[in-house]
Structure P
Amino acid sequence: MNLLTLLKEGIEILKKEKIENPHLEVELILSHLIGIERYKIYTENIEIPTQTYKRFLKLLEKRKKRIPLAYILKKITFYDSDFIIKKGIFIPRPETELLINTTIKIYNKFLFPKKVKILDIGTGCGNISVILAKNIKNCFITSIDISKKAIEVAKKNAELNDVTKKIKFLISDVFNNIKDRFDVIVSNPPYISRNEYENLDREVKMEPKRALIAGKDGLKIIKKILFESDFYLKEKGFLIIEIGYNQLNEIKKIIPSHLSLILIEKDLSNFDRILVFKKLKKVVK
């Protein structure tokens, strides 16, 4: 039995389960299982031992149960960098690359070459902090999450990507353990409402609830960040936040007086996805 035979068999299994992108997913599973790059599935004539074939089928069984592929492989590629992922930690989405691109753009336009302090709220596996540390040379990032497990994994990902000297990790429920002020606050917070959560795919529901749900309207955490950011942003600092596809109008109604909405970025589906606020005045805590 060779790799191409396994590839064909795996694709058929996932197709029957109506899993999107079965070809890519089986390539990733085989690449992980054999320890080779994906293209070598087509160029290397590797015979597969029976034991490896059994492991392959077990991984496909997990995928058939809608366990997210990132949890099965225990890793994910995001923004061309590799990240460790464990069950119980939010899986990064492609939309969040827009959050990072916008943050880099704001830095280059308004803050470069100044050394900046950045706060990443709800870091998860650390993907936002790590990529910003790799792309903004003159920065130091405080990376926080309510989950101890997430912080432990984020630390490992900082080590994996060689940016440990540029990031400090803290367990914190939003601003609870924060005392400093920052040039930039960035966040991909939970923003799904309770009703929306009920209609999510079974696969998404395998991720941690508290990384997804934010109260009845999905705005609980966003509101907290907006209103409390006054005490943690430096004068003329920036708050950059990812939001749900249908939340802009409600957010516009509650923008606090210390913030000005200066930029709205749309995602590839043309939804309002990233908001950039600038602090208007300094308020002493």
Structure Q
Amino acid sequence: MAKILFNGLTGQVGRALHHLVKKDTAHEWVGLATKDCDLTKPEEISQAFTKHKPDVVIQVAAYTAVDKAEEDSATAFAINEASTSQFAQLCKEAGAVLIYISSDYVYHSITDRPIKESDPCQPQGEYAKSKFAGEEAIRNSLSEHIILRTSWVYDKEGHNFVNTMKRLGGSRDSLTIVSDQLGAPTYAPDIALTVLTIVNQVLTSSDPSNLYGTYNFSNSGVTNWADFAREIFRLEQIPCQVAEQTTEDFGAPAPRPKWSVLSHAKLKSTFGITPRSWKECLKECLS
């Protein structure tokens, strides 16, 4: 029986993973919240790893405050790069596998077709740079890894676009929302299921080296934030009108990628995973 250690227990993906693996009797799963292991404290990371002796580590936790990272890059890099680098080194020493949840923000390069994992990365802003730095730290020290890049994450609970729209839309007649960023919302339980599928295949493969590497995962389809909000309001029967604006007019401190449409071909061919549509997942979330 393999032991699998994951952090970010109280975050969207970590919480979804925790609910999913409760019934998994094939492996022993241990979830850590910040109170159990503060990723800004290297000694706590070492202590957690030594205590649990995992065969697989899933780095779910991340600094995700995109705009705040512009002012607090030190914390963003401490969590997204330094702690990831430490886990990679610990995994290397112990012969463990590391899975790292990354972001579409690392690309910021392709604008006219679904982005492949082999496309160039040009991260903009401190958050994006810290996530890519975490990836590079893994690639430079540990071959036994999976990097999973995802986009526009949301869940029933937590601070995310869906819950923000439900709150604001219920109290206002209209909202002005960015419409020139294209991508796919991704439901946290679907990310969790993808991680579980990957873990199971890595642990049961006769040659898992063929599975290691970088993959994209998002729900399928393409939308923008304004149309995403309209679909939320339609499903929730909220009579809030949506006006559109550009990214430049919105003027957020951190740059956002205009194109986050991810190719799923590599994930499907390697692991047999076909993402569900974002509309199907949103409907499930809101029901």
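Quick notes on this one:
- The maximum of distance in nm of label points 7 Å out along Cα→Cβ at positions 204 and 252 over structures P, Q, that is, the highest value, falls on Q.
- When relative contact order in percent (Cα under 8 Å, 6 or more apart) is calculated for each of P, Q, the greatest value falls to Q.
- When FRET efficiency 1/(1 + (r/R0)^6) of positions 20 and 244 (r between Cβ atoms, R0 = 30 Å, to 0.05) is computed for each of P, Q, the one that comes out at 0.25 is Q.
- Among P, Q, which structure scores highest (criterion: FRET efficiency 1/(1 + (r/R0)^6) of positions 44 and 236 (r between Cβ atoms, R0 = 41 Å, to 0.05)): Q
- Structure responsible for 1.10, with Cα Rg over 2.2 N^0.38 Å calculated and labels P, Q on offer: P
- Distance in nm of label points 7 Å out along Cα→Cβ at positions 60 and 132 from the coordinates reads 4.3; which among P, Q: P
- Structures P, Q were shown, and distance in nm of label points 7 Å out along Cα→Cβ at positions 4 and 276 at 1.8 was computed from Q.
- Value 1.5, calculated as distance in nm of label points 7 Å out along Cα→Cβ at positions 52 and 148, assigned to which of P, Q: Q
- Top of P, Q by mean count of other Cβ atoms within 10 Å over residues 140-147, largest first: P
Read-outs throughout are calculated quantities, based only on the coordinates presented, and are distinct from any laboratory measurement. Since the structure is predicted, the reported quantities are computational estimates derived from the model, not experimental observations. Cβ atoms are built from the backbone, for glycine too; each structure is taken alone.
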